[in-house]
Structure P
Amino acid sequence: MTDTATAVARYPELGCYLLAGQPKSPRDLIDEAMGAEDLGLGTAFISERYQSKEAATLCGAAGAVTQSIRIATAATNHNTRHPMVSAGHALTMHGLTGGRYVFGIGRGIEVLQRAHGIPLITTAQMESFVDLMRKLLGGEAVLGYDGPLGSYPYLRLGPDVRDEVPMSLVAFGPNSLALGGRCFDEVVLHTFFTDETTERAVRTVKRAAEEAGRDPERVKVWSCFATIGDHIEEDRRLMKSVGRLATYLQGYGDLLVRTNGWDPEVLATFRADKLVSEFAGGIDVHASTEQLEHIAELLPPEWLAPAATGSSDQCVNAIVGQLDLGCDGVILHGATPDELTPIIETYAKRDPRQT
């Protein structure tokens, strides 16, 4: 077995999500984590869905069965755990993995937070949170904190704690992107961003870093890029493209449409459709192939275009295109390691590091 401290991923600029979509069991993560590492990917990302994807548990499992790949949450919400619990999780994960953990947070989905009775997250809270985590992980005692996160008389992990855990932010709008550049080590963009939006987002992050007196090259920006090769069965491709975009439009369509400069009338037509308006739950979870085919007729091709699709060669061209837009890394989103295998094999043939 490779030593954790010396193991190096072959493609640190590439990553994937574990348990992409709707896996049958959270235990699938174990094989996926090892599979992603075997492919040479640099980072395995873990998102959080409460019913089967509690992030802290999954991170521990992924870290325990891997040696070189980084494990990153992308994302959890800071206000669902006490700051001491979050700091303890980050410290434990970083130790477990030999320094391979990235603690990532995000603003969350407003409609779900309202439904669950979770307070909405503000930019000020996330900025204060990352500062607080760095103090706690650096061994500081925080006395009498009274700020955006609440009131805490005394916070400290311990006198011998001295750790630096990278912090990442899943960012969408300009305020979050600027916050990422100002305070975080890494920024994860959203899926189905147009090329223009992606370039603008990268500029926003890097400019904010520079204005904050930081080295913009040290703030890593990840494209979250839907990767749907034509070697995947057609019904699954439909779910990963139409189903996934439709679900985003269900949850925060106004934001995505506004960010990309898309036509809001198309969104209004989508929402008014009888199937969509009466659909119970996430479309990418419950829709049949027939329903997805109907929904596809409501979505312009250009809305589905920001993705790696087609042959493995075409997918690799699109992935490299994201790097050319200024992104430091590309998350091959929505695909399992098995589904990514032919694409990574093609990527390897073009990579000058492999010659």
Structure Q
Amino acid sequence: MSEAEIPVISLAGGVADTALADRLTDVFHHIGFVVVVDHGVPAVLLDAVFSSMKRFFSLSDDQKRSIDKLDSPWFRGWEAVGSEYTNNRRDEREQIDFWSEWPSRPREVEPHYLRLLGPNQWPPDDIHPGLEALMREWYAEMGGLADRLLGLIALGLGLPPDHFTSVLGAEPMSLTKLIHYPPTPEGGAGVNAHHDAGFLTVLAPGVTPGLEVAFPGRGWVTVPTIEGGLVINLGENLQAMTGNYLVATPHRVITAAERFSAGYFHGPSLDVSLAPLGLDPRFAAAVDASQYHRSAGFMARKEETEAGTDDMASDRPATTYGEQLWNYFSRSYPANMARHHADLIPPE
């Protein structure tokens, strides 16, 4: 399978462009990945984000620890290489995580996943100035693009164009990851095979290849790097809500050279239900006719993984976005969980 089989699609059409909506929805049904051009995100912003993250990652570890993620009950800030685990395997990358900011909740709040609401950590100006303002601009641009894409997907599913944006809720939670990958060691992965959470991901992949997508029966395919292009893939929210008609495709990063990328993961409020939508029966019929879609799984919860469930093989999606994110943090950041939320860790 060649790189050219991952489509490159222009977004020059508007949100009412039914041909574009149908094409995107078909791609997300069969593949789950696309490279988009003519997306409207200013090149000057993308350049500024990459320049800023490269400056930050060139700092000493002591300086980076001014926003150490281990200090954040809300799982935000910088982490060193090897801090995150995907499916119980160490990821060979360092990164900064920022989430949408909302007032923090008391520890006794219910449901418990509302503990994830809170502030970001921003580096002091004498260490790395301007990052907070830059990220606010980034969030506005990426959130706008993600909403446009959701409008097209809704149209392709026979729903009103504003369906998904109307259910984002009062406190939508979206994630930004600024990522630095050193060359991947033999037998490892910059990030191991996984599905994304949320509705969809917008990735500025940089110029160094390394992102790979798994297609059934065809192995791993490298996503092409297109000048000015952004990579779009779906998260498990849309897979769950469409009864597996749309798919969250497994992907990973293995790179032979130093690599930088910036990802934006578009999500709703934590209490948003992931129950299947009432779509036209033709979508369910398409799933029934496809072994690939019928068997598409979800990221396993920590207890499922420990019980032997294979990667991305859970047949029980989370019921809410907040539950999905709590499962993610429990799997990926056991040290953070133990430090800040030990009262919610089930006994052995």
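Every read-out reported here was derived from the displayed coordinates using simple, explicitly stated rules and does not represent laboratory data. Computed from a predicted structure; not experimentally measured. Cβ atoms are built from the backbone, for glycine too; each structure is taken alone.
Out of P, Q, which one gives 12.4 for mean count of other Cβ atoms within 10 Å over residues 101-108 as computed from the coordinates? So the calculation was done on Q.
Among the shown structures P, Q, from which was the value 20.4 of mean count of other Cβ atoms within 10 Å over residues 125-132 calculated?
Details: P: 20.4; Q: 14.8.
Derived from the structure labelled P.
Sorting P, Q by relative contact order in percent (Cα under 8 Å, 6 or more apart) from high to low puts Q first, with the largest value.
Of structures P, Q, which gives -8500 when helix-only ellipticity at 222 nm (-39500 (n - 2.57) for each DSSP H run of 4 or more, over all residues; to 500) is computed from the coordinates? Considering all the candidates, the number was obtained from Q.
Quick check on the output: 31, 62, 7 is P(r) over Cα pairs in 20 Å bins from 0, in percent, derived from one of P, Q. Which one produced it? Before the final figure, lay out each step's value.
Values: P: 29, 60, 10, 0; Q: 31, 62, 7.
Computed on structure Q.
If FRET efficiency 1/(1 + (r/R0)^6) of positions 85 and 205 (r between Cβ atoms, R0 = 25 Å, to 0.05) is computed to be 0.65, which of P, Q is the source?
Values: P: 0.30; Q: 0.65.
Structure of origin is Q.
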